[in-house]
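Pasting the structures in now, so scroll down.
Every number here is computed from the coordinates shown, using simple stated rules; none is lab data. Everything numeric here is computed off the predicted structure, so don't read it as measured data. Cβ atoms are built from the backbone, for glycine too; each structure is taken alone.
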Structure 1
Amino acid sequence: MTPKELLETVSRAADHLRADAGAPRVALVLGSGLAASIPDLDDRVEVPYTEIPGFPKPTVSGHSGKLLFGTYKKGAAGPLRVAVMQGRFHFYEGHSMAQITLPVRVLAALGVKTIVLTSAVGSINRTLRPGAVCVLSDHINYLGHNPLRGFHTAEFGDMFPDMGGAYTPALRKLALAACRKHKIATKEGVYIAAPGPSYETPAEIRAFAKLGGDVVGMSVVPEVIVARQCGMQVLGLSWISNMAAGIVKETLTHHDVLALGQRMAGRLKDLVATLFEKL
């Protein structure tokens with residue numbers, strides 16, 4: 001796909017969604033098992049990914065593949081129009097970086113200025129236990145690819161976006177306060193993006209710890225890079241689904257990740273609602 005083709009795909013998808021979208025200002029991307037974490041929305045519209053031009057079909061359990069639009073009416077500054085992605089695309093599914101990040105570009109084209117990215121992660125930091133939330137302060141891209149490679153055109157923004165402060169400090173402060181309000185264990189930390197789909201080895205986890213990583217996952221980072229190029233404010237919320245390989249001796253399974261996500265969904269719904277009230 002050339003930059004021109006990608007731009008045309010973004011335009012077609014945004015045009016398809018514009019009537020239902022209603023000028024969203026905030027987007028929420030839900031990670032594995034978090035489909036029930038959506039705050040109460042009025043005027044709700046659901047659009048399956050299969051109906052959106054250019055969107056791939058999700059293949060991972062726990063990612064239902066719907067784009068929702070609705071209005072959150074309890075915001076301090078009045079009603080807030082939001083977009084919610086129920087499921088994302090991953091590099092390990094075989095999608096290109098352009099496909100993985102296409103939804104972020106489409107959301108930007110619809111007017112989204114702030115994006116909240118949630119994800120399930122393994123904890124490298126022993127002080128972050130399952131059920132806690134890591135508010136992302138930075139990341140290390142271990143995917144071996146950058147979503148901006150080969151896809152620059154002036155309409156997308158700067159070819160060389162600054163990644164310093166990619167995770168908006170003011171939003172991180174709001175998230176930490178919201179976690180404390182809802183008695184959710186939390187701290188800030190660094191996300192390491194691994195390619196997957198296999199879980200990491202104990203040796204890799206030891207290396208990631210020495211690099212300064214606190215949590216490890218298989219998503220988020222490509223979306224953050226593109227969101228920054230598009231000029232969005234970014235908040236990353238990673239809930240701890242398990243301790244990473246080698247830190248404990250338990251066998252890791254995706255089924256367990258989804259099960260804990262379902263138990264966490266209600267608490268994260270309250271957390272996101274509090275954030276929406278402040279945005």
Structure 2
Amino acid sequence: MEKQLGFQVFERDNRKVLVTPLGQQVLERARSIELQMEDLMKLAESQRKPLSTPLSLGVIPTIGPYLLPRVLPALQDRFPRLQLDILEGESAEVLDRLRRGALDAAIIALPYDCDGLLTFPFWQEDLLWIVHAADENADIQQAGIDDLARTHLMLLKDGHCLTEHALSACKLENISTHSFSATSLSTLIQLVAGQMGSTLVPEIAMQQLVSENPELASIPLEEPGPHRQLAIAIRPNYPGLANIEALAQLFREELPKSCPQPCHLE
């Protein structure tokens with residue numbers, strides 16, 4: 001390859017191999033060509049019935065455990081030939097993999113920076129304030145900023161987009177007094193049950209985490225919603241558009257609340 005190109009791609013010795021500056025450009029273009037070839041193959045596959053070919057899907061941890069149990073039975077029933085490969089990761093990770101072609105699509109929560117991608121929203125929801133049933137705030141009708149400020153508000157560690165959505169929904173600018181050490185909503189709920197503080201949970205997680213736990217009370221926020229929107233993100237030139245539209249439509253049908261109509265946002 002180096003002889004055909006007329007320059008050195010790799011710098012080699014007995015111990016290591018390094019990529020030259022020109023070689024780095026070659027590798028970047030080679031990855032782009034590989035991605036285009038994969039998309040070309042998927043274009044041929046897309047002519048078959050929707051969701052009848054393999055689909056790699058990224059999903060963030062504040063959505064996956066609560067969405068997938070609701071929709072997977074319907075997916076398997078309606079699209080039995082679908083081979084679904086699911087990767088869980090934070091928003092930045094799954095979107096980076098999506099842009100590089102390592103994933104076909106990603107399920108994320110908006111608002112989030114999706115520059116260069118197309119998003120297909122399928123669900124919008126509010127956040128609810130979760131306190132212990134013995135807490136003095138457990139019986140209030142709505143929670144305002146002052147109510148949240150009087151408790152130890154526990155949120156997910158930095159890097160989870162739900163934390164940004166929670167701070168935005170509650171108009172909390174000073175985050176120095178809040179804890180971000182937890183890595184999952186399940187952990188936060190256990191801390192609330194242990195009367196260590198309060199937290200915020202999205203509607204989609206309420207059934208699994210809160211509704212059947214008598215030790216917990218859920219309180220709507222005063223700030224109007226929806227506080228976040230769930231969407232499927234894809235690359236603009238992804239050839240399996242019919243698959244994504246079929247997936248989004250099934251999600252809308254299986255979830256009790258959804259966008260009033262399909263919407264495409266850049």
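Quick check on the output: 52, 33, 20 is Cα extents along the principal axes in Å, for residues 55-166 alone, derived from one of 1, 2. Which one produced it? Going label by label, the one that fits is 2. Between 1, 2, which one scores greatest on mean count of other Cβ atoms within 10 Å over residues 23-30? Checked 1, 2; max of mean count of other Cβ atoms within 10 Å over residues 23-30 sits with 1. I have -0.42 for log10 I(q)/I(0) by the Debye sum over Cα atoms at q = 0.08 Å⁻¹, calculated from one of the structures 1, 2. Which structure is it? This figure was derived from 2.
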